[in-house]
Structure 1
Amino acid sequence: MIEFDSLTDFELQEQERLRAWIKDVIIREGYELGELLFVFCEDTYLHKINLEFLKHDTLTDVITFDYNMGKQVNSEIFISVERVEENASDFRVSFEQELHRVMIHGILHLCGYKDESAQEEKTIRAKEDEALQQLQKQFD
């Protein structure tokens, strides 16, 4: 089950298509869908979580809490809508494209991908691109 909640006035569009896409990515990675909750929030809220749980005094776009049970993907994924907006502007992409990248980035972490080294980052970026291409096909 995939749920979306917003602590701001942000409202996620195309929820059913995004659910199907996320589930498909999870299955293609050899995992099964458990319970996922995406929470859309503001910078201040996510900063507080970052300080409290990760001891990082920085702004971030996404924090993924891994509650996986074996190969079953379970998580709470917090996304700062403000960070996504700013990053979209910085990277010169649409808000939706950046939002989808951040969403699937969290999912890929749950499927075992890391981004701590240059090689790991290259791999996870390629997986993000692959997933975004798949999503684009669904929207065409």
Structure 2
Amino acid sequence: MNANDARLTELITAQSGSTVEDNAPNAPAGHSFDVVVEAVAGSAVGNSGAPYTLRISAIDLTTVSLPWPAETLKQDFDAASGWKLSGAGPDYESTQTFPTPVPGGPGGPLSGHTLQYVASLVSHGGQIVSIISGEPFVLV
């Protein structure tokens, strides 16, 4: 990876407490699920303390609407925001898990809807920009 760049590498939904992608993450009858975001950053950026914004949005593909507000996180390229030196080299990596309650719970208003997550990482000043979308999933 370029020493002065960062990239979102994975965006998945998983059952609560898991990091394995699941296309029905709240099945059977769970009240929440996890959204897991992974990223890498080059050696000059990963521990620089430079600020960025991580935005995570869900899209209800069934109704073409936003089922809940986007999550907007002001973070920095540092250990406090989850960045750590990669075991495979000079780059840095970050894995963050966001517990997500199912509105109305199992069988609620989004039951049977297909959703999809999109995330973006934008550094202050826009020098680093990365966008990723997850696989569609169904709430039960």
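Read-outs: derived from the displayed coordinates by stated rules, not from any lab. Predicted model, so just to flag it, every value in this text is computed and none were measured. Cβ atoms are built from the backbone, for glycine too; each structure is taken alone.
Observations on the structure shown:
- For FRET efficiency 1/(1 + (r/R0)^6) of positions 28 and 76 (r between Cβ atoms, R0 = 35 Å, to 0.05) computed as 0.35, the structure of 1, 2 it came from: 2
- The greatest value of distance in nm of label points 7 Å out along Cα→Cβ at positions 60 and 100 among structures 1, 2 is that of 1.
- Of structures 1, 2, the largest value of FRET efficiency 1/(1 + (r/R0)^6) of positions 84 and 108 (r between Cβ atoms, R0 = 30 Å, to 0.05) belongs to 1.
- Entry that produces 1.7 once distance in nm of label points 7 Å out along Cα→Cβ at positions 4 and 92 is calculated, selected from 1, 2: 2
- Among candidates 1, 2, the computation of distance in nm of label points 7 Å out along Cα→Cβ at positions 44 and 124 that gave 2.8 used structure 1.
- When distance in nm of label points 7 Å out along Cα→Cβ at positions 12 and 116 is worked out for each of 1, 2, structure 1 gives the greatest result.
- Parent structure of the calculated result 0, given that helix-only ellipticity at 222 nm (-39500 (n - 2.57) for each DSSP H run of 4 or more, over all residues; to 500) is the read-out and 1, 2 the choices: 2
- Origin of the value 30, 15, 11, where semi-axes √(5λ) of the Cα gyration tensor in Å was derived from one of 1, 2: 2
- Parent structure of the calculated result 32, given that relative contact order in percent (Cα under 8 Å, 6 or more apart) is the read-out and 1, 2 the choices: 2
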